[in-house]
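Nothing in this text is a laboratory measurement; each read-out follows from the coordinates by a stated rule. The model shown is predicted, which means the values in this text are computed figures rather than measured ones. Cβ atoms are built from the backbone, for glycine too; each structure is taken alone.
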Structure 1
Amino acid sequence: MANERQLQVISTVFSHKGHIPPQYTCEGDNINPPIYVQNIPEGAKTLAIIMEDPDAPRGVFDHWLVWNISPNEAIAERSNLGITGTNSFGQIGYGGPCPPTGEHRYFFRVYALDCELDLLPGAKKEQLLDAMQGHIVGSGELMGLYQKHKETVPK
């Protein structure tokens, strides 16, 4: 969309290109970090978030798919807003960073949409992307880094 607005996506617990604190990962409480979205266009009815790791060994790994979030709601830590989809762990909801080796990048991509999406809970990323087509009025991203503190050694 040519007139898509650039959203400002921030977190109070890590900066853009900063390190994600362990409590938001598989080594901690595995809860979503707080996310704040600013510069939301007036016509936005809902927000959607896709959190993914493009550095995963087998291609992009989806950690969190959520949509139909009210643009007026703060996305608090450990929140359960909107409708959640199935991540690459095969679970519905948030799955924190858990890279097998090395440091990975995690993108929190936020989309402002001009409608509510008619998608059932548990939808996969492809279904979410298809449903968002033609309805994105703004987007932005926050990227965080994470590397496990304890390397997992195969037994």
Structure 2
Amino acid sequence: MPRIERTAEVAWDGNLARGAGALTVGSGAFADLGYSLPTRIGRPEGKTSPEELLAAAHGGCLTMGLAGELSGSDTPPGRLDVHCLIVMDEVEGRGHQIVSSHLDVVATVEGLDDAALQAAVAKADEECPFSELLRRAGCEVHVSARLAS
């Protein structure tokens, strides 16, 4: 895989409590996506947060890896639905830290049994750069998977 570089621009106006920011990504996928402290710790009100963006990044990366694992085993997925929950909590002596990421996978794959799904998920998690990054930072990464009924 080639080296990957992506960019984002962040603007912030005002103090932490009453200020607000906007995120724009270099790809043009979104621009001026708002975020603020009140919407980070309270109701999102249509705005995002760094934790939400991390959840999307981790979930997206693991999902692509799993699609690759399944396709490489001649059992390409029909659909993968992944829910990712990032948890930030107070850590004694360290302040607020990202402490865990929980991914729940529901896979629709013809001809795949649960054992093969679990093996593919474990391999995708092992090779996921975001899972590795979070584990190195001391976070717990939990991945569960099941076949769609």
So if we calculate FRET efficiency 1/(1 + (r/R0)^6) of positions 21 and 93 (r between Cβ atoms, R0 = 30 Å, to 0.05) for every structure here (1, 2), which label has the highest result? 1
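Of structures 1, 2, which gives 16.1, 50 when Rg and Dmax of the Cα atoms in Å, for residues 85-124 alone is computed from the coordinates?
Considering all the candidates, the number was obtained from 2.
Quick check for you: by mean count of other Cβ atoms within 10 Å over residues 53-60, which of 1, 2 is greatest?
Working: 1: 12.6; 2: 17.5.
Biggest value here belongs to 2.
Of the structures labelled 1, 2, one was used to calculate relative contact order in percent (Cα under 8 Å, 6 or more apart), giving 31. Name it. All intermediate terms of the calculation are to be shown ahead of the outcome.
Numbers: 1: 31; 2: 17.
Answer for the origin of the read-out: 1.
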State the single structure among 1, 2 that was used to calculate helix-only ellipticity at 222 nm (-39500 (n - 2.57) for each DSSP H run of 4 or more, over all residues; to 500), giving -1500. 1
Test item: distance in nm of label points 7 Å out along Cα→Cβ at positions 37 and 141 calculated as 3.2, pick one of 1, 2: 2
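So if we calculate FRET efficiency 1/(1 + (r/R0)^6) of positions 29 and 45 (r between Cβ atoms, R0 = 25 Å, to 0.05) for every structure here (1, 2), which label has the highest result?
Details: 1: 0.20; 2: 0.75.
Of structures 1, 2, the maximum of FRET efficiency 1/(1 + (r/R0)^6) of positions 29 and 45 (r between Cβ atoms, R0 = 25 Å, to 0.05) occurs in 2.
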Answer label among 1, 2 for the case where volume of the Cα convex hull per residue in Å³, calculated from the coordinates, equals 148: 2
